[in-house]
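Please treat every number below as a calculation from the coordinates, not as lab data. Only a predicted model underlies this, so the values are computations on that prediction, with no experimental measurement involved. Cβ atoms are built from the backbone, for glycine too; each structure is taken alone.
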Structure 1
Amino acid sequence: MATLFDDAEGGLTPADFEVFAPQCWSSNQFNLGRMRAKARLLHLCAPLAALPEAAALTLESSAEVPGVWNGRTVREQWVYLLRPPELRRTLAPIIAARAGLAAGVREPAEHQRHVTAFVRLHHDGVEVGFRLPAGAVADVATLAARRRDAALPPALVSALSALPDALRLDDGPPAVGFAAAFDALQASTRADVRVAANLDRATVLAAGPALPETVRPLLRAALSVYACVAFTPDDDPAGLMAPMPSTPRPPAGPPTSPAVGATVHLTRGLLAGRAGVVTGGPGPKGYFKVRVGTLEVQVPGAELRTS
């Protein structure tokens with residue numbers, strides 16, 4: 001039976017770029033076009049999940065419909081490789097504690113909270129590369145802890161130096177600018193550290209269904225950087241997985257007895273919730289005399305709450 005996405009197995013089309021024009025970003029009128037573009041991009045990227053460097057990662061994609069996950073604006077379509085769901089669940093409370101609730105509400109999408117190797121479809125072309133967003137606080141803390149005397153880890157320097165020329169950082173060599181870009185990320189003066197190659201629309205359309213062959217070497221190189229930056233449970237120099245120290249509670253003192261004349265509330269029985277005044281006690285069995293209105297009753301101390 002024919003479906004709306006029967007043509008997903010072809011290459012990207014001009015319409016796939018046009019649905020990301022600025023006038024389309026917040027309009028539901030273009031949802032179907034964005035769904036078709038996403039289906040084609042996912043089909044093209046699916047073989048990339050089988051790369052050896054991606055064996056422990058998961059291929060996922062961003063939302064194509066305006067909603068809470070994207071600020072009700074769809075400027076681009078992301079397909080990305082990132083850590084698997086079970087590890088993301090483990091890191092979720094750590095990210096929430098370090099980034100704060102407001103950051104989680106502002107940037108709830110997964111690719112905004114974890115380091116990724118990505119393919120991004122936008123109005124002018126396709127971008128391929130590595131991205132460390134400011135919201136990936138676990139990965140940012142990990143890389144910061146791996147640095148020694150402000151120097152990048154040797155493995156990361158080696159990976160950056162070996163990147164193909166097409167992968168750039170701020171239009172410059174990544175090996176030269178990465179440390180400064182990371183410092184700016186930590187200082188909250190930039191949104192991400194991105195090492196990427198840009199393929200213009202004409203190049204992507206000319207590649208057609210063979211686009212994965214163009215993307216594959218770029219993504220493999222990006223994954224070499226990913227491996228040097230990403231947090232893993234086996235390499236946790238920031239101690240993110242260390243148990244939180246517990247604060248001992250002070251020993252409980254003896255229960256205090258309400259003094260005669262004190263106002264109390266009864267917590268049990270027919271008079272529960274009513275206020276009264278202590279008129280005597282405690283007796284031998286711990287009972288107090290309490291006047292509730294015109295009625296005087298005897299109540300166990302455990303059933304009294306002082307105001």
Structure 2
Amino acid sequence: MAQHETREPLGALPTSLSKSIARRLYERAVHTHLERLLGLDLVQNGTTDTRRHRRFDLERYNALQQNALENGIPGTPLQMSMKDARENAKAHEIDFDEWATTIAERLGIASSTDEQQNEWSEYVTFTRSIVRAQATYYHAYGADQSPFSPWSPLAELIAGSGLMLGITKDPQTRRVKFLVRGENDKSATSKTGELTLDSRYEVQQVIHAYLHSEGHGFANRKTLPMMVDYLIDKWDTEWTGADLQTRVLTPLKRAGVIGSVRDGFFLLASPDDCERSLHFHDTKLRSILAITDAAQVAHRRFKH
């Protein structure tokens with residue numbers, strides 16, 4: 001049998017996903033997964049020029065997954081060939097299939113309708129693909145990089161909380177829709193949660209393309225109002241500055257493709273650009289730490 005790392009067995013399914021905190025954790029994991037996939041693609045392949053490629057549909061999603069597996073993180077060498085990594089990942093798939101079979105028996109899937117069995121099979125297939133991709137990434141790029149893989153947020157949900165994940169497309173927007181179910185779902189068709197994507201991933205690509213063309217480097221930085229106006233004028237898309245900052249610009253900064261300073265945002269195009277963005281955020285971090293330290297001092301004072 002292929003060798004793989006020692007790990008905890010997959011945990012029991014949760015009793016409920018109805019609590020808002022559980023839903024937020026699931027949504028955060030999905031968005032982190034997607035941000036990392038898109039970020040890797042933008043780092044490796046640059047910007048796209050067509051609306052079709054910007055639409056975040058199943059075709060785009062699958063292409064991003066393939067790109068991430070084949071190319072990994074730029075500058076991170078392979079620890080073994082992709083062929084060997086896929087072979088080693090089979091042991092993880094076997095573990096998952098045994099676990100999924102146990103859950104299916106608990107839910108009585110075998111005695112359900114053909115439609116319910118087919119839907120359950122789709123959940124199993126997609127969840128297995130996440131387990132396979134994370135295991136392949138682990139073996140290919142090493143344990144140090146594994147927590148930062150695009151699949152690790154979803155793999156943690158599966159292994160830590162026992163959630164079963166599904167994927168489909170929204171019939172109106174044609175964007176990807178993620179589905180999730182837990183132990184309290186007693187039929188293969190019931191869902192405890194779903195997440196239909198909004199336009200943030202299309203807009204991330206639009207803004208990246210805009211900065212690639214007009215905001216190339218620190219000297220050409222663009223302000224937040226300029227980007228809000230650009231989306232309205234050129235794309236007939238209205239975003240508030242706060243939403244653009246949170247859902248579009250911050251993920252692009254986490255991906256390492258754009259930087260920012262007090263008065264604007266820019267494509268990272270040189271070491272100097274990186275240093276300017278680093279200095280700005282280091283200054284902000286120091287200020288936050290100083291406030292935190294002061295609050296801790298005040299806390300001790302009040303206790304005494």
Legend entry - Answer label among 1, 2 for the case where distance in nm of label points 7 Å out along Cα→Cβ at positions 77 and 157, calculated from the coordinates, equals 4.2: 1
Legend entry - Top of 1, 2 by mean projected area of the Cα convex hull in nm², largest first: 1
Inset, instruction - Could you tell me which structure in 1, 2 was used to calculate volume of the Cα convex hull per residue in Å³, for residues 117-164 alone as 105? - result: 1
Legend entry - For mean projected area of the Cα convex hull in nm², for residues 85-132 alone computed as 3.2, the structure of 1, 2 it came from: 2
Legend entry - Structure from which 4.0 was derived, distance in nm of label points 7 Å out along Cα→Cβ at positions 69 and 221, options 1, 2: 2
Legend entry - When relative contact order in percent (Cα under 8 Å, 6 or more apart) is computed for each of 1, 2, the largest belongs to: 2
Inset, instruction - Taking mean count of other Cβ atoms within 10 Å over residues 205-212 as the quantity of interest, name the structure among 1, 2 where it is greatest. - result: 2
Inset, instruction - For the read-out helix-only ellipticity at 222 nm (-39500 (n - 2.57) for each DSSP H run of 4 or more, over all residues; to 500), a value of -9500 was computed from one structure; give its label from 1, 2. - result: 1
Inset, instruction - Can you spot which of 1, 2 the value 52, 39, 23 was calculated from, given it is Cα extents along the principal axes in Å, for residues 61-212 alone? - result: 2
